[in-house]
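A short reminder: the numbers here are calculations on the coordinates, not readings from a lab. Keep in mind it's a predicted model, so treat the numbers as computed, not measured. Cβ atoms are built from the backbone, for glycine too; each structure is taken alone.
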Structure I
Amino acid sequence: FLKKKTLLMNSKSDTDETCSSFTKLSFHSAVVGTGLNVKLMLYTRRNPTCAQAINSTVLGNLNVTKKTTFVVHGFRPTGSPPVWIEDLVEGLLSVEDMNVVIVDWNRGATTVMYNHASSKTRKVATVLKEFIDLMLAEGASLDDIYMIGVSLGAHIAGFVGKMYDGQLGRITGLDPAGPLYNGKPPEDRLDPRDAQFVDVIHSDTDALGYKEPLGHIDFYPNGGLDQPGCPKTIFGDNQGMQYFKCDHQRSVYLYLSSLRENCAITAYPCDSYRDYRNGKCVNCGISQTEPCPILGYYADNWKDYLREGDPPMIKAFFDTAEEKPFCIYHYSVDIITWNKNVRRGSITIKLKDKAGNTTESKINHEPATFQKYHQVSLLARFSQDLDKVEAISLVFSTGSVIGPRYKLRILRMKLRSLGHPERPQLCRYDLVLMENVETVFQPILCPKLQM
């Protein structure tokens, strides 16, 4: 029912009222600075493309019996509106009948002086509290308040949550700002105590984002550092600004992917990105007691599985593709070998389905150590999700260009989908891999005793 229309241009609603539009400023405004002015723009399924202006005295179409999601942007050094607003509003309204309130504090966030924008965050939070107080007076519940904060907006959401003693339903921080907030005490930044559930996506921890955990569960795509598909250098066509903001904005686009049915990004609770890459954290989802957390809008489905703590804080890691919708499909590969001597090396695995589709993963781990009768668990990542696997190929490599060619004698190989644990696990027994030679075989269903 949602049609793609710009949310940033004035148009007419069904009631012939003028649509509220996001403040658009020039770079000149960023240079001279702007005073703070906070606008609230309401979207619902009644007015999905035409924002309605609301404030601390006028609720408009807002239905206090439904969830209300506030979207708070961050620092705007050029004065332009965030390019992702339209997609986020459309996505949120497509998954749930809710109120979506865009918090436009572009007058205040637009400045070349980052510290000036940061100094206005608590004032923005105060304005939002006044509006939420009106909602509560009209019968709304704090349980139904959800705040999505981007960069500085994440800390604004935290400040609002503190004013309600952490009783807001949920806060999602999308790459919370790091500069001026790193190392600050909980009262001066987003904190897990600011809402009943706080989830955070960290996508630029070595530059504009915040490195340490800030929520009940903190997601670190690609380790939270350089994001695939983002420029690695400032040089090149149209790469200057993208170099600075691409990693930081990736958190928003990863969240957006969770609002689309074709991409559910699974993450894996783990102590470190290195352990995740080496396949040490793939046990969630095996039992019925603790599923793997899902990134984005549905992350709160995992809140009942949080481990005890004060507050409980979980790090979760995952890798992504370079382009939308960013999904990568994870498989665990368990290998038991029976070589007399220890072997060290890497494995490349390729899958093929009945339709002839293939997908390949060079298992990007540190060289594994294969000892006789010891199981080694590896993590494979594929760009395609093949349901009915008909053939598997393996290549073993030690990485040595000189010296003898080794064999890897496999007693048992087991492949299981981490994203779809309900799928049958596939096995193969008694294989011999010649180094750097592709070995193709048909898998069989694993005996239930081994599953």
Structure II
Amino acid sequence: MVMKKILLSVLGLVAYQGIAQQSFTGLRTSTYGGVLTTLSNPAHALGARPWDATLLSIDANLNSNAIGLNWDLEGSFNEFTKKLAAGEATSVNAGINADVVGPSFIVRVNKENAVGLVSRMRLMAGTTGIDANLLNALINGKKMDIDGFRNLEGISDMNLLANAFREIGAVWSYTAMNDGYNLLRVGVGVKLVQGTGSFRMGFEGVNANNFSLGKDSDGDMVLRVGNAKAEVRSGGLDVLNGSPDFFGTAATTVGVDLGVIYEYSEDGCPNCDGHVPYRFKVGVSLLDLGRLSYETNRNSYAYNLVNKSIKLNDIEKALKEADLRPKELGGTTFKSSLPTTLNVNLDYRFVDGVYLNFSSQLNMVPKNEYNAYYGNDFVLTPRYETHWGGGVFGAYLPISYNSVSSLNAGVALQVGPLVLGSRSVFGNLIGTAKELNAFVGLRFGNIYQ
């Protein structure tokens, strides 16, 4: 029962909490976003704030291609299980990404340079290709209505992957050119990344010809496998042995962020950097370069499944009875890439305070067994921002499209030291969203007058 419980618990986690795609949507590309803007491009450390500090900011998001989501999470999941039972779902992709920015700061040292220190923790989990009929069998078991054995049409390789890591890093931004009209900044971030853990459960070699589902004489659901490979592996966060250390360090590496920003201004004032808003801005960045190397925990195995029948009500017992003689993976090493992305940001100011921003986040990591990665994400954000003294008011309306949950619309606010919002709230309210997101943060600092 242990393996079934692990699978269902992680699937339940995917179905009940988490985030995906760009975090702190709207704020991360704003004029007065401070520390949060360095998450999208380290060159943003030189901006409209001579200094800025974040106490704590949290972004949590869940998305799925199959689960309609609103604030009634239990109701959302119950509706999804009804669709499973009715055969209205196919394959399930879902993602989690929890992003926590801890105490951090940026400060402009002089006209050309700014430096900062950013602390951050991330949890990323996701499923790809989970067959809806198989998921229905795991959840509903004997209640599932099925006659005989039938091939699982449309089934493909299935994976469940979770990665968690934390980081602390230095960021530096430099003004390479400023003639009053054209401004060019570059930025670099170097960070110590500590991997808490990586967990993967998956099938390979999956197709309709070698996977079929039915019931045995006792009415228990049985999965018949003609020829496929399966793996259960964890490193660091030891979920397989029931002793996870959520604050442990199982792997360490150095991560790198690179960025460049071009701004065009109409005032012709080379000494007004940070004081007078630009007309338009273009930014490009390559984030999270690096990878972690984990040692595999005990009770991690690779299986060759050839003409096997697996009882789904007790997967662990079924695998033992099948005498698979799995390959033990404990003590071996495996590598997990950081979620490297290419980010492009276009920002245009119509009149004072009124902007339109387009930002994209493109995955640059191969989607192999262990790599952490973001889905491709595109966000269009009209916004209004103004300031008084050291205070800021900002209103943001992000409209986003990503490769898992499709189209979403939300709202974000920045009022003095408080930032809060959701990139999916409008869809959640009217019942059309397949994403559930919320973020909140507390920061303080100063701006140029």
Structure III
Amino acid sequence: NYKLLLSAHPVFGRIQTTKAELPNPQNPNTYTMIMRKYLQGAVIEDIQQLENDRVLEISVSNKNEIGDSVKVTLVMEIMGKHSNIILIDKNENKIIESIKHVGFSQNTYRTILPGSTYIAPPKTDARNPFDISDENLFELLQTEDLSAKNLQKLFQGLGRDTANELSALLETDKLKNFRDFFNRGVEPNLTTKAFSAVRFSDSQDQPEFETLSELLDYYYLDKAARDRVAQQASDLIHRVQNELEKNKKKLVKQEKELAATENAEEFRQKGELLTTFLSMVPNDKDSVELDSYYTGEKITIPLNVALTPNQNAQRYFKKYQKLKEAVKHLTGLIEETKQTINYLESVEFSLSQANMDEIEDIREELVQAGFMRRRSTDKRQKRKKPERYLASDGKTIIMVGRNNLQNEELTFKIAKKGELWFHAKDIPGSHVVIKDNLNPTDEVKTDAAELAAY
């Protein structure tokens, strides 16, 4: 027997077989009770997909309380926020129950309410890509716009990514590439953000799965875990992103201020020239033209008529000294801001990789770094140790830091002299140390490098 999973989630709606252990509701609602009444112990007689659309009909037969045959149809409509799971009396085509009720005020084309006649979603004029004749297909491919957006209007069952892939293939040898595309076998493959039923041209290094259901189990269970982490860490992510934005703006401002100090040397030279040619500097004019021994050309130096020639020279020296001190001060501030940005980017990376247990470690780290206040409900968490992995030689331990606190502890407290240390170059990531093996094999080094690059 297979467990069949039906989801009307607005984003993750799907139908698949699953090996995942999913809990039953402790207090089942009316919908669940009705589903159990009609489907518990029932037999699936037929499954049909309607015209390559995101609508699946599961025909089911069962016995009622007095032993009479009862036939119902479970309709799965996967349509984003309008996704629904509808139970229909097959003989009368009446809705028994649906997971979402849709009244006339919400949809004038059809209502989805108990007792209403079931009306399928409106059909389109799109062609079936699997049974269209070569003659009609050839004409379409020669005369129609073959952009991804238009292909979705022309043919049934094309999602955005699939349409993009097909559009690229149809740039040459249209008829053959179209037929090959729809005749290819299923090759479920996965990226970190999406999945597809077939292998696309840009997914050569992505993992494959034996079945689509295995892929969906892996993707959605992992995504559910990541979503829980993201929800738990939402305030941390928001704070880190705000601090990053603030410090990046600060860096731009500081670098502009530093650029404005580039004329400091010019002030020093003017002061030197006024001092050297002091006797040639007038008391009653607002400028003087002197021969510059720095450039070999004449230079006009503005003067303050309220000051003596010597005071004008000292005024330029003071400007030079002020800018020189500003350069030193700003250089330190810029370095400090860059370090803060690097630190926050490393925390942002740690948050993107963290599990539920590691979130509180990162929260504590941000509290200690002064970016967050400790919540009144927070208890000081005992810091978790860096993770331990067994290398492929079956005996060497490799330790991995999963956040900045763990990285610091691993590098400066746990690691011993002579042990190999790994870290991805120029990007935030884990510190990795090969423990108690000063002469590891290349295979063990590769294990450590892969953990650092993960």
Distance in nm of label points 7 Å out along Cα→Cβ at positions 153 and 433, calculated, reads 3.5; among I, II, III the input was structure II
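Given a value of 3.5 for distance in nm of label points 7 Å out along Cα→Cβ at positions 57 and 329, calculated from one of I, II, III, which structure does it belong to?
Working: I: 5.8; II: 3.5; III: 7.9.
The read-out comes from structure II.
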Just checking, which of I, II, III has the largest value of distance in nm of label points 7 Å out along Cα→Cβ at positions 265 and 393? III
For which of the structures I, II, III does the calculation of distance in nm of label points 7 Å out along Cα→Cβ at positions 137 and 321 return 8.6? III
